[in-house]
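Just below sit the structures, each encoded as structure tokens.
Computed from the coordinates by the stated procedures, all read-outs in this text should not be read as laboratory data. Not measured: the values here are computed from a predicted model. Cβ atoms are built from the backbone, for glycine too; each structure is taken alone.
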Structure 1
Amino acid sequence: MSLKDKKYLLLDLDGVCYGSHNGYPLEKVFGMVSKRMTLFIQEKLNLDEKEAKELQTNYFYKYNTSLNGLMLHHNIIGDEFLKFVHDIDISFMKEDKVMRDELKKLDMKKFIFTNGSAEHAENILTHLGVYDLFGRDKVFDIKDAGYKPKPEAETFDSMVKKFGINPKETIYIEDIAKNLNIGHKRGCTTVWLKNDEHFGKIDSDKDYISYKIENLSLFLKEIRLLKSK
């Protein structure tokens, strides 16, 4: 099935809906989130800043999210953590009119699949001026996943069930390459949005990636033009 015949568009949030490609590098937003994570760990586990940062990083690489490791080993309450770390000021982020225009024109059902919270997704997408094109019912977040992060197969399958989509009719876009493996196994056309983040580039050379792109809006335009032929 070619791109023009796909019915569903599945987007990761952080690093895809915003990133260097539209003027908001991931580190600008996630840097704030990361600092809040470190502070949370410091306060909850009575660690100094260096120890907290090391634990945060180790858990991220080992368990795909720092929260997953904290819940497994320290009985951290997921919702409390998410509310704290996503309490950030992103007033600098403005409407992405180009992305909005392409999303509106594209004749596909569109969904967000994130390891963050639905509240964080609403905050980001509202500032980008596109939240009304999704809404809560089209966001699958870490709480929907029972706090089991991507790329867990169980989490992917739960997302598919919630949205009622057919993976074989889906274009799935991620900035973390290894998260696309399960999508490929389930039949998605997989797209990696290229970036220089160390974690994002892991396994970016694997054959389970169908396309590699540098700009989300331009790729959406390509799909739209293919569909118009």
Structure 2
Amino acid sequence: MRFLALPWLLTHGLLALAADSATILDTAEQHIRLQTKSLAGKTTITMGQIDASRLSPCSALEAFTPQGSKIIGRTHIGVRCLSPNSWTVLVPAQIAVAGNYVTTSRPLIAGQVIKESDLVTLSGDVSHFPAGVASDPSGVVGKTVRNSLGAGQTIRFDQLVAPIVIRQGQTVRVISKGNGFSVSAEGKAINNAAIGQPAQIRMNSGQTITGTAQADSTVEVEF
């Protein structure tokens, strides 16, 4: 009976270790799901493998994102033991995010204003793209390319410049808005301004005011 019991004890011990590994993986995966729930698009998580055979027993686990790590693409999630022992492991994971991204349909030269026909919207895993890649052409059309782009290249917002709608010396209409009123007057622009940028205007009265440049080349001032 003594010898018959030995294989059961070994098997039971291996199952316990496997259960600990599964708990660590599950803790890391739950952390990923919490951190990625606000991402647009469907998220697919593939957890890697860990060897928990040399780790001390643990009754309280805590997952965290290591400093400098990203929460999409190929990454690692930290899991630490809080009680009764103290240790930390890094769990490998692959996090794919399905979404849309905008690419060029033809080469674009620096200074060119982007038209809708210059763009193609594709779908796929966007986890490997750098931050700031455009996902909707509406945010790209009408902007100017800062540097030349090749055909089929993804477009980042830091590669674009908003078009100038107010030019220095231009006569512009200034619209003043407040609670229940709206009045307009004319003045001359002191500086260039793109859509949404501050525009300084010298009014015919000699007063200088600052407002926000609009797409229709007017300047809006709110009170």
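Structure values in brief
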| quantity | calculated |
| --- | --- |
| Identity of the structure behind -5500 (criterion: helix-only ellipticity at 222 nm (-39500 (n - 2.57) for each DSSP H run of 4 or more, over all residues; to 500), calculated), options 1, 2 | 2 |
| Answer label among 1, 2 for the case where distance in nm of label points 7 Å out along Cα→Cβ at positions 65 and 81, calculated from the coordinates, equals 0.8 | 1 |
| Among 1, 2, structure where Rg and Dmax of the Cα atoms in Å as derived comes to 17.2, 61 | 1 |
| Which entry (1, 2) yields the derived value 2.5 for distance in nm of label points 7 Å out along Cα→Cβ at positions 145 and 169 | 1 |
| At a computed 12.9, 35 (Rg and Dmax of the Cα atoms in Å, for residues 97-184 alone), which of 1, 2 | 1 |
| Among 1, 2, structure where FRET efficiency 1/(1 + (r/R0)^6) of positions 105 and 177 (r between Cβ atoms, R0 = 25 Å, to 0.05) as derived comes to 0.05 | 2 |
| Structures 1, 2, by relative contact order in percent (Cα under 8 Å, 6 or more apart): label with the highest value | 1 |
